[in-house]
Structure 1
Amino acid sequence: MKNTPELRTWLDDLKLEHPVVIAGPCSAETEDQVLSIAHQLKDTDVSYLRAGIWKPRTRPGNFEGVGAIGLKWLKKAKEETGLKIATEVANRTHVEMALEHDVDMLWIGARSTVSPFIVQEIADALEGTDKFVLIKNPVNPDLSLWLGGIERLYKSNIKNLGVIHRGFSSYEKTKYRNIPEWQIAIELQNRFPDLPLICDPSHITGKRDMIFDVSQTALDLNYDGLMIETHMDPDNAWSDAAQQVTPESLVQIMKDLKIRKETDPEGEYTTKLGNLRAQIDVIDNTLIDLMGKRMKVADEIGQLKKDRNVAVLQTKRWNEILGKMILEGEHHGLSEEFVLRIFKAIHQESINHQEKILKK
């Protein structure tokens, strides 16, 4: 797939002075619910009303969506408010029904992106469409799989393409529901700068009080829009209650977000500089998180040494680490002096942690 200006045409055609905003409930629950939320969003920055019609669930027995009747509610909301409508599709039948109900934007969910068979089926069903088609990152952190999905859609002559970054699943417990792994989205953006990139802070965070911070990071990284789950009564939502915000909260979030604009050559410089600095911030936060994990392992080693009455400093092991890291550093363009300073500091902090364990 090659970079092509056509990929941003649908963004340019909207002529918005703010990022694209796709908002609405995680799940369509009732006609009154969909219409009520739509009317509360119609005079805001929201461009697309989203609602889940079919909800893939990890385990059976949970609410799996109202089905096709929800498409009628979305269509009615569109007629009454003028909002464009969007929903997730997972197979050919979903696509056909969505198109019958004049859905403007369709997206492929993270669970579907992991299967080339599913993506190809959807691509075949959408071949040549002028609808907007977005593909979420796969649940696992696999850039090639994500790119493969994009390429399948592109080969089906779907010009209005975009991607949604919704974070990645992990066995580790973190503050996020799905770890952002920003560097993966940044790499995709670097490869295809003309491909519209939407952030889904609702699924990344899993918590409504974190949505603003993740949204701001996304805008600082030059994302083109946000998909934020919005419900008039989030606490009583039928699915993903903790990550949905009220329409009022969404309006406030959009007011508080800082949007970087390119208005002149100097503005372009500032925008690019801000984007690069945001990338550094993401990497720095990752480094701190990794150092924290490393010190937790050091604590476990310290406890093991205490139990076995072993000295903290193991010179042979330390020299092996230094030698290996110096070689790795050279491979990444890092000087030996720099690598030594960094790892000596890490080693000293590790010793401090282990000595605390031994002194307890």
Structure 2
Amino acid sequence: MSRFLRILAALGALLMVCGLLALGGLYLEARDFLDQPPSEEEQERILVIERGSGPQAVSRLLADNGVVRDADYFTLYLRYRKAASQLRAGQFRFSTGMLPEQVLEVLVSAREVTWPVTFPEGLRIEEMARRVEAAGFGSASAYSSLARDPQFIASLDLGMEPPPPTLEGILIPNTYALRSGTTERQVIEAQVQRFRQLWDERRRARAAELGMSPYEVMVLASVVEKETGRADERPHIASVFHNRLQKNMRLESDPTIIYGLEDYDGDIRKRDIRKPHPWNTYVIRGLPPTPIAGAGVAAIDAVLWPLQTKDLFFVSRNDGSHHFSETYAEHARMVNRYQRRRRGR
């Protein structure tokens, strides 16, 4: 073998050794990438994956926020796992202490991060709207406008003909877990979906037995909701109102007066009781034209399955509970007793 060939053979051997060493180094780096988290300190990272983001964009976002150690390696890892088509848009919770396998699990399987907004029972549209704005899901004015927009209401397919004039009482109180970026419209749609779920075949059949539509049940349930905060009293309150309706008596519910007052300051005066407006059940007979608040499930079911009584009256005992009476004479005595106690305080 000539000296030139021996030199070529030596160079080839050297290049092979260098190549093997390089491959070995890459292998160790890859193993280190897969087996070691970016940080021993687990710090939460909530990141938004934009719609249409590919493996490289997602990997760069994760690397820039310390969720993976190297964007290029993670891009290769996504392609090796054939996960590129499974990447989802949304907001997800990661940690800087995660391994790439755990990060991938979040990207393809974990639930999106959600944020709660709570609507207690008994709120009006405008009160709900303020909570929507405070939770960061749009403006109170936009929420209120949509809830009173006839075209939007008609588009919701509520199963009511004609559709209600507003969504007062249809927006079911609950805690809703919503994604970041949820709009006022989507908040309302979530509440309406809860309404549809609530009005299952069992409740619709029971309403029909009572000779009431689901909307009429919601109207009466809203009055029951506003009359008492005690769950154990709701079926009894509902019983009184059912009995009064059957006898064509006025409901005479104070919360219905308040609903129609623009300048309510915490006191109901004689002029307020006499003041005619569509919701004043001291003036009108039957149910108000719309609900006066968002009723909870307990109030709705109290109207559907009321306590069986002959009571026609109730008065507050000033401790959150009520005294119920069959006759006006007994009711008048109880009113005198509890009002005298109130004046004596």
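Values quoted throughout were computed directly from the atomic coordinates according to the rules given, and no laboratory measurement underlies them. A quick note: this is a predicted structure, and the numbers were derived from the prediction, not measured. Cβ atoms are built from the backbone, for glycine too; each structure is taken alone.
The table below lists the values:
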quantity: Test item: Cα Rg over 2.2 N^0.38 Å, for residues 81-208 alone calculated as 1.33, pick one of 1, 2; calculated: 2
quantity: Origin of the derived value 3.1 (distance in nm of label points 7 Å out along Cα→Cβ at positions 217 and 313; candidates 1, 2); calculated: 2
quantity: Structure from which 1.00 was derived, FRET efficiency 1/(1 + (r/R0)^6) of positions 105 and 153 (r between Cβ atoms, R0 = 30 Å, to 0.05), options 1, 2; calculated: 1
quantity: Structure from which 25.3 was derived, Kirkwood radius over Cα pairs in Å, options 1, 2; calculated: 2
